[in-house]
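Once you scroll down, you'll see the structures, which are given as structure tokens.
A short reminder: the numbers here are calculations on the coordinates, not readings from a lab. Quick caveat, the model's predicted, so the values are computed rather than measured. Cβ atoms are built from the backbone, for glycine too; each structure is taken alone.
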Structure P
Amino acid sequence: MRKIDELYLQYPFFGSRKMAVELGINRKRAQRLMRLMGIEAHYAKPHLSRPAPGHEVYPYLLRHVTIEGPHHVWSADITYIPLHGGFLYLVAVMDWFSRFVLAWELSNTLDVSFCSAALDTAFRFGQPQIWNSDQGSQFTSAEFLAPLKERSIAISMDGRGRALDNVFIERLWRSLKYELIYPGDFQSGIALLAALTNYFHFYNYQRPHQALDYQTPADLFPHKHKSKKSLF
């Protein structure tokens with residue numbers, strides 16, 4: 001699965017057939033592992049409006065939107081994190097204007113609860129005008145959508161398989177994995193948790209972003225400065 005994840009970072013358009021060829025495994029195994037990891041190839045698919053059974057799906061609202069400032073658009077996504085002898089899932093909530101990571105949570109399952117916990121933490125900073133996510137079952141569940149509706153937040157969802165609809169958080173995953181996850185080669189969830197705490201503080205407060213004219217996300221996001229120093 002780690003090799004699949006590394007290939008997926010480089011070639012997000014690879015499906016199970018190409019993964020199987022690259023790794024010298026049969027396609028059924030590639031399909032099973034990709035399902036377990038929660039990833040699929042990025043390409044346009046038919047019937048994009050079909051929701052998961054009993055779940056609501058919303059249109060993508062950001063195609064022609066100019067992001068005007070902090071709290072205009074927040075987004076969330078889930079990624080696979082490899083460990084020695086296992087793996088975890090990581091969800092993060094990001095402010096699009098500043099790239100500030102508002103909240104994150106780790107889980108050993110794809111249950112909606114860890115996504116809801118990240119959303120609740122993010123609300124401590126305020127709330128967005130527009131919320132964007134993919135059409136994953138966690139983000140389309142009634143439990144997850146309820147607090148967004150209660151706050152009258154406009155809900156936007158990526159088209160299935162469209163990586164560029166949530167490009168800012170996709171770039172976060174790429175930076176995180178190349179700068180921390182693969183070099184760190186973590187043995188346990190406890191070690192990973194401590195490293196992520198330091199990394200996200202570093203990402204928000206110390207790491208200059210070329211797209212932000214080499215400012216940090218914290219330079220552009222209004223918030224109370226955290227006293228905790230990064231150990232990254």
Structure Q
Amino acid sequence: MTEGILLVDLDGTLYTGDAPIRCYATELATLTGDSTLVGAVEEYLSGRSPIAAADGWEAVRMLAGGVPGRLADAAFLRVRYGMADGTVPVTVSAPLVRLIGELRARYVPVLATNSPRDGLLALLDRLGVTGLFAEVVFSARKPDGLVPLATRLLRSIGAAAAPWRLLSIGDHWTNDIAPALRVGAIGGYVDRFGRRSGPAQLTGPVVDDLLPGIRCWAADPASFDAAHRIAGG
């Protein structure tokens with residue numbers, strides 16, 4: 001029997017490491033001639049920057065100012081291809097992968113990312129997670145796209161009236177957590193800098209910190225929801 005859905009974000013959640021963000025800054029600085037961008041992004045990654053960016057990708061774009069979309073997209077794709085061929089290193093969370101593998105018999109794991117398909121299939125293969133997920137959703141259009149996605153997934157397991165049977169895990173509160181809470185699902189927020197962008201039933205600076213809570217949820221989603229319900233969620 002399928003008991004629920006594990007909806008997992010890609011960047012900053014399934015994999016960790018700042019090399020992609022540093023590469024993005026370098027590529028964009030090269031394309032725009034901005035000599036200050038790399039240093040400003042490094043300040044953000046150290047946790048000292050005052051900018052209110054939700055993640056490193058957003059930080060680069062904010063710090064780069066009014067960069068034309070075509071240049072930002074070109075730099076981003078260069079990073080993605082570098083991640084795919086291994087020249088831009090990232091590390092998958094082995095404990096998270098093990099937990100997903102353990103829960104697969106009862107919970108459907110779905111990977112959802114706003115990134116397009118370009119280069120990502122090769123990246124997933126290199127990370128050794130190609131067969132881990134029952135579905136991979138590219139160009140997910142989060143945050144707005146997460147609501148219909150969560151609704152579809154819940155309906156697929158006959159749980160439309162029990163949204164707490166879906167747990168959304170991600171490092172971008174607006175994209176990954178807020179929409180999940182809006183439909184009554186459970187949120188697992190990777191809050192790297194402890195900025196508390198919003199509420200979540202589970203939170204920690206790295207995804208591995210969420211794993212005990214995920215196990216608790218998986219043992220009894222209904223009881224977990226009753227014990228951790230968020231007002232207005």
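Worth pointing out:
- Computing log10 I(q)/I(0) by the Debye sum over Cα atoms at q = 0.08, 0.10, 0.12, 0.15 Å⁻¹ across structures P, Q gives -0.29, -0.45, -0.65, -1.00 for structure Q.
- Distance in nm of label points 7 Å out along Cα→Cβ at positions 169 and 185 from the coordinates reads 3.1; which among P, Q: P
- Computing helix-only ellipticity at 222 nm (-39500 (n - 2.57) for each DSSP H run of 4 or more, over all residues; to 500) across structures P, Q gives -12500 for structure Q.
- For mean count of other Cβ atoms within 10 Å over residues 9-16 computed as 15.1, the structure of P, Q it came from: P
- If relative contact order in percent (Cα under 8 Å, 6 or more apart) is computed and equals 19, the structure in P, Q: P
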